[in-house]
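> The structures come next, written out as C-alpha cells.
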Structure I
Amino acid sequence: MIAPHIDPIALQLGPFAIHWYGLMYVFGFTATWLLVRKQLRECGAWGVSVQPEAYEGLFTALILGVVLGGRLAYVLFYNFSYYMGHPIDIFYIWQGGMSFHGGFLGSIVAGWWYCRKHHMPFMLMMDKICVVAPIGLAFGRMGNFINGELWGRVVTHPADVPWAMIFPTAGLGPRHPSQLYELGLEGLLLFVLLWFTRKLNWPIGMRAALFLMGYALARIFCEQFRQPDVQLGFIYSDWLTMGMLLSSSMLAVGLSWMMWLIIKGKQA
C-alpha cells in the first residue's frame, strides 16, 4: 500500500509559514484568470464589453466570494457545533474546511453584484468562468490530498485496488484516494470537456448549465468512494452524504437551466 506524507507547509520563514493548501488556491485562481481572459479575446469581448480594469476587480470579488462562501457553508453545513464552540477556528482556513457548493454560490453572488455595478455582461462572464472553473477545482483537490484530508473509504479487498493508500491521520486501513478521483473527474476531465465547447455557437448560459450538471454527476460518483465527514456521517441510511445531497440540488438546477435555454431557443 502507498502511504503518502507531504509536509503541508511549503515554505517556512521564521514564524511565517506558506501552506500548500493556500498555494493551490493561488494557482487555481491564476490559471482561471488567464484562461478566462484568453476566451474573452477569442470572442472579441476584451476591451469592448469587458474592460481590462473592471476585469481585474471582478476576480478580486470572485476570490472573496469563493473564500467567504466556501468557509461559511462548511461551518454551517458540515461542522456547525464545533465552530460554535471554537469560533476563532473559523478563520484558520489553511487547515482546510471549505465547501465547494458554498464557494460556488458565493462567487455567483459576488460576480453578479460586481458585474451589475460595473455594467459587465454577467451571463457571458459566468459562461467563460464555468468553462475553466474545473482547473481551480483540480488544484483544490490537490490541496486536500497534500493536507491528508477528505480521504476515501476503507478498501475491503486491497488486491482489487492496488493504488489504495494509507493516510497517516486516518488509521491503518488502506483507503481510496478519493481526492485524486475528484481531481481527475471534477477537475481535469470536466475541464477538457468544457474547454472544447468554448467556440461552439451555443446560447449564453449553456456552458454554465453544463458545468453544474457535470460537476454534480462527477461529485455524486466520487462520493461512493469518499469517507463521509466524521462529524456528519451519512445523512440517510448508509449511502446518502451531504455532498451527494448538495450536488443533487446542483444537478437539478443545471438540468432545469439547460431545458429552459433549449425551450427558449426553439421559441425564438
Structure II
Amino acid sequence: MIMWKVEERPLLYKPVLIEGLPGVGNVGKMTVEYLIQKLKAKKFAEIYSDHFPYHVFIDENSTVNLPRNEFYYYKGGKHDVVFLTGDFQSMTPQGHYEIIEAVLNFSKELGVKEIITVGGYGIEGIPKNPQVLGAVTHDKIIKHFKAHGVTFEDGERVGMIVGASGLLLGLGKLKGFEGICLMGETFSRPMFTDARASKAVLEVISDYFGIKIDMGDMNTKAKELDKAITKAKELEDQMVKQATKPEQDLSYIG
C-alpha cells in the first residue's frame, strides 16, 4: 500500500533528486536534513506505506503521526533540488521496490532526470578525514564528480549498496535516470551518527551545485562527536583493564 499527501506541485528548473534516509552512520539522513535546514527548503509532499513500521509518533501536543518519507524542494543554483528524507526505510524487500518505484514515478513527473543518493560506507575504526566514495549509473558521470573530490575504486571496496540508496539508482537506471551514490566513510557501528562523514559529503554537494552552505553547526556536531568518542574509548579501556586484572583469591578458612 502506498499513500500520498501532495500539498504542491512546484515548477522546477532541471531538478535533481537528493535522497538521504536512515542508514549506516546516519550519513544520508543527517546530510539531507542539514541541507533542508540551511537552504530553508519547502516541504511539498509525503509518502506513507504499510511497509514502514506499524506504529505512530506522538507529538508534543499529543497528536499522532504515521511514519513517512518527506519531499522538499529548493530553487537556486545551477539546478533546483528535490530532497527526499524520512523516518524509516521499508522493512521488507517487496516494500523497497514498491516505494522506490513510486518515488521514481513521482520524480519523473517533477522533471527529475538526475539522482544523487547519500549513505555511509562502514569501516573499522573512526576516520579523521573521511573519504567520499562514489558509485554511478553510467561511467560518463565519474569525471564530473572526480573533479569535486569523490573517490572511485572500481568496486574494490564497495561491492553492493543495500536499501533505498542503491535501488533508486538501480531501478532509476532502467527508467532512464542517471545518478550517483555518495558514501561517506564512517565507523561501522549501530546507533552511530557521524557528523564528519556528513560534512565530507556536504562539501562535495555544495561544490557540485555551486551553493554556499554554512558548516558552523556541522563543525560543532563533529567536535561533540570527538568528545563522545574519546569518552567511549576511555570507558572501553577501563573495562578491558578491569577484565584483565588477576582474579582475587576467594578461598577462606572457616
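> To test your reading of the models, identify which of I, II gives -11500 for helix-only ellipticity at 222 nm (-39500 (n - 2.57) for each DSSP H run of 4 or more, over all residues; to 500) when calculated. It would help to have the intermediate numbers written out before the result.
Values: I: -19000; II: -11500.
Computing helix-only ellipticity at 222 nm (-39500 (n - 2.57) for each DSSP H run of 4 or more, over all residues; to 500) on every structure in I, II gives -11500 only for II.
> Let me ask you something else. Given a value of 1.5 for distance in nm of label points 7 Å out along Cα→Cβ at positions 73 and 241, point me to the structure among I, II it was derived from. Display every interim value, and only then the final one.
Numbers: I: 1.5; II: 5.9.
This figure was derived from I.
> Hey, distance in nm of label points 7 Å out along Cα→Cβ at positions 41 and 97 derived from one of I, II reads 2.8; which structure?
The correct label is II.
> Consider the structures I, II: one of them gives 0.50 for FRET efficiency 1/(1 + (r/R0)^6) of positions 17 and 209 (r between Cβ atoms, R0 = 41 Å, to 0.05) as calculated from the coordinates. Say which.
Answer for the origin of the read-out: I.
Each reported figure results from applying straightforward, stated rules to the coordinates on display, with no laboratory input. These figures come from a predicted structure and were not determined experimentally. Cβ atoms are built from the backbone, for glycine too; each structure is taken alone.
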